[in-house]
Structure I
Amino acid sequence: MSDASAPSRGIPARDIRIGIVLMLCGTALFGCGESVVKLLTRHYDTAQIVWGRYVFHAIVFLAIFARSGIAAQMRTARPWLQFSRSAILLLGTLLFFGALRYLALADAVAINFFAPLLVTAFSIPMLKEQVGIRRWIAILVGFGGVMVIIRPGLGVTHWAAILPLGTAVCYALYQVLTRIAGRTDHARTSLFWSAAVGTVVMSLIVPFSWTAPDALGWFMMAATGCLFGLGHYLLIKGLERAPASVLSPFIYSQLIWATTLGFLVFGDFPDEFSIFGALIVTGSGLYVWHRETRR
């Protein structure tokens, strides 16, 4: 008989606690990074903000992993796979940062949390996994939750609400491709390619939408790269301590940060429909996690 604790058997309780703390800290940094991005959208083009996020993320990556050798990090057995997953992540980032220009932080994050459900759906054709009827129902219910937040056709939510839904699709594809890449490449290699592809592509695009930042603008752009870069690093370290089946539910704590920071920094608080839709999406995601853990 299997249960939710099965994947963590044999792992010291102290490591699991440390893994959970690292996951919570990582999601907190993501929430802070998204808040800084939303502030930057008031003065800079989305492409320039994404450029800053990737450039300074790459600097953080170099600072953390330089000792282990950059050449060793970039070696991959499947360069086209790494490029494809990195390009998809870049597209998802552009869509999400574009959404933050128009949407409340909590709404954008809640819609984006449809991604874990899409990972389950995409795993059928791409990973040859089997998905039962219960998880399919959970995916459909989760999509219903997204529709409750967006409320298409009612003129309630901004048209940009479709952007984080596109981000969810990109992030789900990115995660599935990352799983495939993980069969032959180390996680640090995937991180290197993500940072490198984003930096190079955005450096080619950003001159067409460049606005000279002041000192505060440079500081905030650097902050986005540092916050997201360190957040990813903490998630990796957390997964080294505890299994993903234990840590996955804690990723939803990002909704708490998004709601809190959205209210404190921007004065935005989701209405009752957005809260209800977010609960549906979160509940569906947790149910899919529960079913996959039992399997």
Structure II
Amino acid sequence: MSLTIRNIGVIGAGQMGNGIAHVCALAGYAVRLNDLSPDRIRAGLATINGNMARQVGKQIIAENDRKAALERIEAAESIEALAQCDLVIETATEKEDVKRKIFNALCASLKPEAIIGTNTSSISITRLAASTDRPEKFIGIHFMNPVPLMELVELIRGIATDDPTFETTREFVTTLGKTIAVAEDFPAFIVNRILLPMINEAIYTLYEGVGTVQSIDTAMRLGAHHPMGPLELADFIGLDTCLSVMQVLYEGLADSKYRPCPLLVKYVEAGWLGRKTQRGFYDYRGDKPVPTR
């Protein structure tokens, strides 16, 4: 094996990034958490602390494990602070130009043997890798949300990803206690290629008046045994993310069945992005969520 992974860099302290930092630290890795501002990093660390405390409360982990894990995470206020990491995982917003800028800055200071992973849920690994100085050491590591709870990680090789990078990454993900599904580098990989068109179809079902928000979610929860209805799930994922993935599918595969529903576009234009903005297909500002249509 070409590299032993001990130090992990995580770019982005939001929902995905803090979850990845959380599971890496619990698995014994030293973690450096980076974001655009110290405030965002602090908020990410506070979330990790709260989520680990919840795990202690549910007796999933011991209190001393929580303390030890928190001590393994440190704030990295600049990209340069990730220079000595063995693996850096990028979890920025699902926009290709944003990710490319991050990789440009990262490659300037990262040690040459380090692996770069991206948590993209839909963008071409091959194309992102080509914007770096090490396409052979670049790989897709797609965690599911929420990271501490979800068992799956999709591993996606770009056309240039070499075998040592793939094997090293596979071993690393296994040490986190996750199960791996290897996906080919096609738009949205496996989970989102299947899941997002289902959510989009649920939005079309609402748009065309086939059912209300409540009836669509109840139908899929009780009729298909989904733990969450598709519109509730869309709000949880973020409607902007849902739209981004549908656009990647539509543009990448040029098939009309992936056309984003106009109602999804309208909600995103309104800034109603789901739980994170308090409004999406449900309004979360009261005691319990109320459908917005």
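Quick note: the coordinates plus some simple rules give every number you see, no bench work behind them. Only a predicted model underlies this, so the values are computations on that prediction, with no experimental measurement involved. Cβ atoms are built from the backbone, for glycine too; each structure is taken alone.
Summary of computed values
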{"item": "Source structure (of I, II) for helix-only ellipticity at 222 nm (-39500 (n - 2.57) for each DSSP H run of 4 or more, over all residues; to 500), computed value -25000", "result": "I"}
{"item": "If relative contact order in percent (Cα under 8 Å, 6 or more apart) is computed and equals 13, the structure in I, II", "result": "II"}
{"item": "Read-out volume of the Cα convex hull per residue in Å³, for residues 218-265 alone, computed value 90, structure in I, II", "result": "II"}
{"item": "Among I, II, which structure scores highest (criterion: mean count of other Cβ atoms within 10 Å over residues 58-65)", "result": "I"}
{"item": "For mean count of other Cβ atoms within 10 Å over residues 138-145 computed as 22.9, the structure of I, II it came from", "result": "II"}
{"item": "Read-out Cα Rg over 2.2 N^0.38 Å, for residues 130-257 alone, computed value 1.23, structure in I, II", "result": "II"}
{"item": "Source structure (of I, II) for mean count of other Cβ atoms within 10 Å over residues 34-41, computed value 16.9", "result": "II"}
{"item": "Identity of the structure behind 13.9, 42 (criterion: Rg and Dmax of the Cα atoms in Å, for residues 18-105 alone, calculated), options I, II", "result": "II"}
{"item": "Source structure (of I, II) for mean projected area of the Cα convex hull in nm², computed value 15.4", "result": "II"}
